[in-house]
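These notes open a run of structures that come right after.
Coordinate-derived values only; no laboratory data. Remember, it's a predicted structure, so these values are computed and weren't measured experimentally.
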Structure 1
Amino acid sequence: MYIILPNERFGLQKVIENFDSTKLIEILTNEEFLSTKNTAVKFPRFKIESSLNVVETLENLGITDIFSDEKSDLSGITGSKDLSISDIKHKAFIETNEKGTEAAAASGFSYIANCRYSMRIEFTVDHPFMFIIADENLNILFAGTRF
């Protein structure tokens with residue numbers, strides 16, 4: 001999990017407005033950000049659940065026939081042409097607590113990293129932040145904000 005914590009307590013909206021894929025790649029590949037240091041992380045517990053209807057989004061992308069009784073042809077799935085889709089929902093879930101992070105089917109853990117550095121860094125997440133969960137190939141699995 002990557003945490004993007006603005007320097008300013010109320011600076012998250014500005015970070016979001018200026019955020020793009022170039023900045024994201026810079027963060028996820030920057031050696032300074034990724035270096036192992038003796039770090040104590042203080043992080044709030046949170047749980048976010050989201051459910052949304054994606055029919056309108058798909059229709060805006062031009063995917064419309066599957067929602068039409070007259071045009072839908074899902075016979076490759078069911079063997080019948082008398083089927084159309086009436087609704088599509090997307091649900092997402094992420095919870096972070098003392099035991100780690102659970103995000104739908106993805107999981108991770110929190111820890112204190114130990115290394116040869118003698119100075120301990122305190123990283124306290126005490127105001128609105130952005131989080132990103134990515135796999136080892138930097139494919140984003142989950143992303144969100146906590147205001």
Structure 2
Amino acid sequence: MVGWRCENCNYLHISTSISERIPSRCPVCGSKRLKPYNEEIPHPNVGDYIRRLSRLKMLKVDESEEERRRLKEEGIHVLLEEESRGELKKYLTKEEAARYLKMVREYDAALAVLGGAVVVVEKNSKIRGFVGVSAAKLRELVEAAEC
């Protein structure tokens with residue numbers, strides 16, 4: 001596999017083709033600071049993380065808290081176990097929402113729905129390069145931080 005990494009946002013592009021040109025700009029942040037990535041590319045199993053997140057709502061409370069703690073150690077913060085419960089402002093305090101909003105805006109974290117759970121993925125997480133920012137969830141997070 002070949003790939004390239006953006007030195008600005010740390011986005012890692014992995015290609016299965018033998019030769020692929022490096023684009024002129026990063027598709028995530030627009031930076032021109034792209035470098036070939038020739039090291040052994042770790043390819044995390046995103047499906048495994050999605051499975052773990054979708055199981056959260058079915059676990060007992062103590063097991064769920066333990067799994068959330070393990071995910072947090074891997075850079076994945078669970079805001080809401082089940083997206084269908086409603087908007088973030090119902091479940092997050094103003095301080096929590098402001099903290100997560102700061103992570104997304106200033107520290108290049110991702111905000112997405114994975115496995116039915118609303119999560120913030122830190123920049124140094126294994127799956128950050130595969131997860132983006134959901135515009136709808138970002139709007140909800142901004143509303144929760146302002147209320």
Structure 3
Amino acid sequence: MFMNDRQQMELKKKICIVQNKLSKIEGIELLEMAQLNQFDLRVMEAAGVYDEDREPDVIIPYGTDTDTLAAKLIDLIGIENGQVWYMLLDELIIGVKILDEKYAMLGMLKTDMNKAIMLISEDKKKLYDFGLDSRGDDYIFDVYDLK
């Protein structure tokens with residue numbers, strides 16, 4: 001996709017903001033960062049990420065404390081130290097290496113005011129989505145197969 005000078009500057013600014021935000025997270029190492037493209041969005045759409053009629057895989061009560069949420073997500077996703085994941089944040093895809101699973105998850109939960117997280121496995125076959133959405137008042141966790 002061709003970008004004009006203004007769009008390139010906006011992308012650079014967005015990358016700097018996200019890099020600054022993620023650099024404060026203990027437990028991860030930033031690896032790479034790129035803008036989501038139309039192909040990525042079509043793959044996510046084909047997997048059903050935007051399907052509002054889908055039944056949630058797991059529902060977690062809204063009032064659940066952050067430490068409990070982090071532990072539950074580590075278990076549901078299967079995050080372990082040393083793994084590489086791709087985090088989706090602000091229309092960017094960011095490669096991160098997990099150095100400490102607990103601190104990494106606690107930090108990721110703080111990157112969004114609604115504690116939303118989208119992670120793609122290193123092999124890019126699964127997308128894990130956690131947060132609030134229109135399907136209810138509680139936190140929703142879903143796993144999508146990407147093809």
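Relative contact order in percent (Cα under 8 Å, 6 or more apart) computed as 34: which structure among 1, 2, 3? Computing relative contact order in percent (Cα under 8 Å, 6 or more apart) on every structure in 1, 2, 3 gives 34 only for 1.
Each of structures 1, 2, 3 was scored by Rg/Rh (Cα atoms, Kirkwood Rh); the highest score is held by 1.
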